[in-house]
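Here, each number is a calculation from the coordinates, and none is a lab measurement. Just so we're clear, the structure is a prediction, and the values are computed from it rather than from any experiment. Cβ atoms are built from the backbone, for glycine too; each structure is taken alone.
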Structure I
Amino acid sequence: MTIFEAVVIAIIEGITEFLPISSTGHMIIASSFMGIAKDDFTKLFEIAIQLGAILSVIVLYFKKFFPLNHWKFYVKLLIAVVPALVLGYIFDDKIDALLESPLTVSITMLAGGIILIFIDSLFKTHSIEKEEDISYTRAFIIGVWQCIAMIPGISRSASSIIGGMQQKLTRSLAAEFSFFLAVPTMAAATGYKLLKAFKNTPELITTKSNLILLGVGNMVAFVVAMLAIRFFIGFLQKHGFRLFGWYRIVVGLILLILIYTGHLN
């Protein structure tokens, strides 16, 4: 992986991580086009740079995360992240296998797009407007919804936002809770992958060149993710999810054409 390739993938991660269009799917597509998708470091890099995106959420919502005496807030996040931790550990190898499949991404992009077009009509009742009013049970159910995103192309953001709206959260609160939930979820997934790599293939994260790539990737992802979050909340309040749904459908169809014509393996 070159510096240029690292920056491209990090920009994609920053833009797409918190939008309901699948960051993993877009990074798989980009790395496939650049011919580095099957490289072990690329797979690790695409997960490790999530740390930069996580930091952007903590910085933007600093008052929500600190001081640490907001214990009810942290308990909700802990409860919500449990399903992903359990299922992610159990199906780790199968998830890794799916991460190499552009066909899986194209199909799930299409399916997710269709759902987003109709989501505002499906969930019209929004009685919960503040994070403090989210019960522990609702937090857990949103966490279960998030697990659907273990299939590449579904989008962690989309699944948890849909789960939030199904639990009567407003669009903006569902999006914000999705951001909050991303912190423990992505931190756990990234930490697990880094520890696993350090144990089995330490050269992937100990060589100077790879450390530089990881540093650059996280910095770029951090800056771009901050801009993307600010844009998304404002856009969502005015326009809803329909545009993201159509975007996913178009991308999914393009991918199927590229795969069918042999331009994308």
Structure II
Amino acid sequence: MSIFQAIIIAIVEGLTEFLPISSTGHMVIASSIFGIQHEQFTKLFTVAIQLGAILAVVVLYWKKFVDFQSWQFYVKLLIAVIPALVFGKLFDDLIDEKLGNPAFIAWMFIAGGVILLFIDKVFRNPTIDSEKEIGYGKAFVIGLFQVLAVALPGISRSAATIIGGMTQKLTRRLAAEFSFFLAVPTMAAATGYSLFLKDWNKGGPELKGYELITQSQGNIIAFVVGNVVAFVVAMLAIRFFIGFLQKHGFRVFGWYRIVTGVILLLAIWKGWISQ
């Protein structure tokens, strides 16, 4: 992976991580265009640069994350993150297989887009507009929705958890913000697992993620630059998304997903993107 490729993929991650359009899917598309989607470092990189996106949430909502008197907030996040962690660990290899399949992701883009076209009409009367009103049961249900994104790359973690929040009567703004909060422990766990516990380079000498990164100076630079770029871009994307969502809802994102999915299928059929 070149530094240019690392920057482009990091920009894609920062722009799409917190929008309901699937950051994973977009990074797979970007890496497929570069022809590096099957490289072990690329697969690790697309997970590891989530550190930058995590930091963006913590910086923007730092008062929430350092308010240690509101311990219930941390319990809610813990309860909500458990389903995805369990599922991700049990089906790690299957998830990796789906991540390398642009056609599967394209169909998930389209399916998720169709859902977003109608989601604003389905959930019209939210009653919860404060994080303190989210009970532990509701937090767990939102966590179950997050499993859909883990199981089906291309669905979008953000879309799944926001929709999960809206099913529990959260306003669009609060559902989006709780999705951001939930991203922190979810992505921290996924990144930590990828860096320190998961074995990479299967078929050859197996390496932990941090060993794969430190294997070359180029990998180290790509990792550092990628996280910095993802952090800056994610900060801007989060600020944009909250305002846009409150004014316009999800319909635009639905059409974007459908059009992107169709274009991706066409590109695969024409051979412009390799499987």
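Work out which structure the value 0.9 belongs to, where distance in nm of label points 7 Å out along Cα→Cβ at positions 169 and 185 was derived from one of I, II. Of the options listed, only I reproduces it. Quick check: 3.6 is what I get for distance in nm of label points 7 Å out along Cα→Cβ at positions 89 and 209, calculated from one of I, II. Which structure matches? Answer for the origin of the read-out: I.
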